[in-house]
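Peer 1: Presented below are the structures under discussion, each in the form of structure tokens.
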Structure 1
């Protein structure tokens, strides 16, 4: 009996370790993110709008303000539109802006996180741009919007954010969180807004793309301000919010939010 209890305790510890340490698992096991949403006093809602022949679903959260405000388009991670991403929308609204996150997998279903990853990876650049354009058009028509539009994105969405800054001249700012940066002059030629980068120190795959982007942006007189957060790992904005976050990711998230709040006030 003692041996059986020991085995059960051992398996429980292993399961807990997996849930705590595996960022992919944590990306979808976000009970803490959903609880935060449920406690929010702000108005959040699902909306539908057209992107060509397709219907896009998006999550919108409004700030508690009496005046019109900017709107920030939120591009989700490679895991799709999770509760954590919706929570980011709520936190943006908490800081005084309207936030709208389109589900770029609208109309698709998948069984697990790997299915979501595969579905995201299969999206064409043309469809992604069309869906983001449709979201931007919808957002700018929101009666409470003051006409200022910005974009942010995380992981896969961070790379898309930098790319979209080159495709939408209406943007006032772009906030790219640990996404790959452009590597060709044509990919920055049309950028008309400042791009602010938020990167993890322990993320060589992404960080190796920063110097070339700096070179390209500087050569064309465009503003690009990358900041690398010490000790952080890829996905620190999500991982740093988890109840089991490590010190480096928690500090990186807190520092990034402090910077971001200042930038949002400049819209």
Structure 2
């Protein structure tokens, strides 16, 4: 049986750009992502497009989705543990390491203090992905609630949410904990996203507690794909504008390289 896909070429998710470069927060590193028209993602099936337009709420991953960089990696570089933290992040995002294990390993590699974290956040404002401000504004204008569901840290995500007009209670993320002297203690194991499958459970909790009928997850990694469970996300939109991951492109219900595409798609709602 041949499934119908949306006919609008712009919904395939790319704008035919040769490449886009971005600079990480506070590290001086530059990332380049190929976004060629010859490798444009497929257009979404009409049922997926309809779900995007009619859903009650949308949850976004933060690192490499709402923001261009991987916040944990940038924080690791700031304290001199960049390569070790990046390697762990890459393995976790590609599904090669349980998230809880990866979270603990990254914190141990950084051994960050409260003062270092506060200084980093103060000196490094969010580096938003192109189109995210327009997209979140368009979602709210269409009556949809917006959430941030991330394996990153609340202390770093709070300024991101503030800049997008997202209330703090709509943040589901991890919390770094410190001892009285400001040294690293660990993380709050009670947070949904502190464990494997946590994003799925967070989305499921949001959906049931807020009484939503339908909800969409948008993100770049394997943990975002996991959000599609019974009672959780109805569809997953993969985003590859910062990190184009083969697993996400293959398994997401819709894959885009440009967030403006998602905002444009709302116009048919």
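Peer 1: Name the one structure among 1, 2 that percent of Cα pairs over 29 Å apart of 27 was derived from. Working shown, then result.
Peer 2: On the way: 1: 31; 2: 27.
Value 27 for percent of Cα pairs over 29 Å apart corresponds to 2 out of 1, 2.
Peer 1: Then there's this: If mean count of other Cβ atoms within 10 Å over residues 97-104 comes out at 24.5 when worked out from the coordinates, which of 1, 2 was used?
Peer 2: Values: 1: 24.5; 2: 18.9.
This figure was derived from 1.
Peer 1: Another one. A value of 14 was derived for relative contact order in percent (Cα under 8 Å, 6 or more apart); which structure in 1, 2 was it taken from? List each step's numbers first, then the result.
Peer 2: Numbers: 1: 14; 2: 24.
Matching structure: 1.
Peer 1: Also, I was wondering about something else. Given a computed value of 11.8 for mean count of other Cβ atoms within 10 Å over residues 121-128, which structure among 1, 2 does it belong to? Show your work: numbers first, answer last.
Peer 2: On the way: 1: 11.8; 2: 15.8.
Answer for the origin of the read-out: 1.
Peer 1: Could you figure out which one of 1, 2 the value -13500 for helix-only ellipticity at 222 nm (-39500 (n - 2.57) for each DSSP H run of 4 or more, over all residues; to 500) was computed from?
Peer 2: Working: 1: -13500; 2: -11000.
It was calculated from structure 1.
Peer 1: Can you spot which of 1, 2 the value 28, 8, 7 was calculated from, given it is semi-axes √(5λ) of the Cα gyration tensor in Å, for residues 217-256 alone? Mind dumping the intermediate values first?
Peer 2: On the way: 1: 28, 8, 7; 2: 17, 8, 8.
Clearly, the read-out refers to 1.
Peer 1: Further question on the same structure: Taking distance in nm of label points 7 Å out along Cα→Cβ at positions 105 and 145 as the criterion, which structure among 1, 2 has the greatest value? Spell out each step's value before the answer.
Peer 2: Values: 1: 2.5; 2: 3.5.
Largest calculated value belongs to 2.
Quick note: the coordinates plus some simple rules give every number you see, no bench work behind them. No experiment lies behind these values; they were computed from the predicted model shown. Cβ atoms are built from the backbone, for glycine too; each structure is taken alone.
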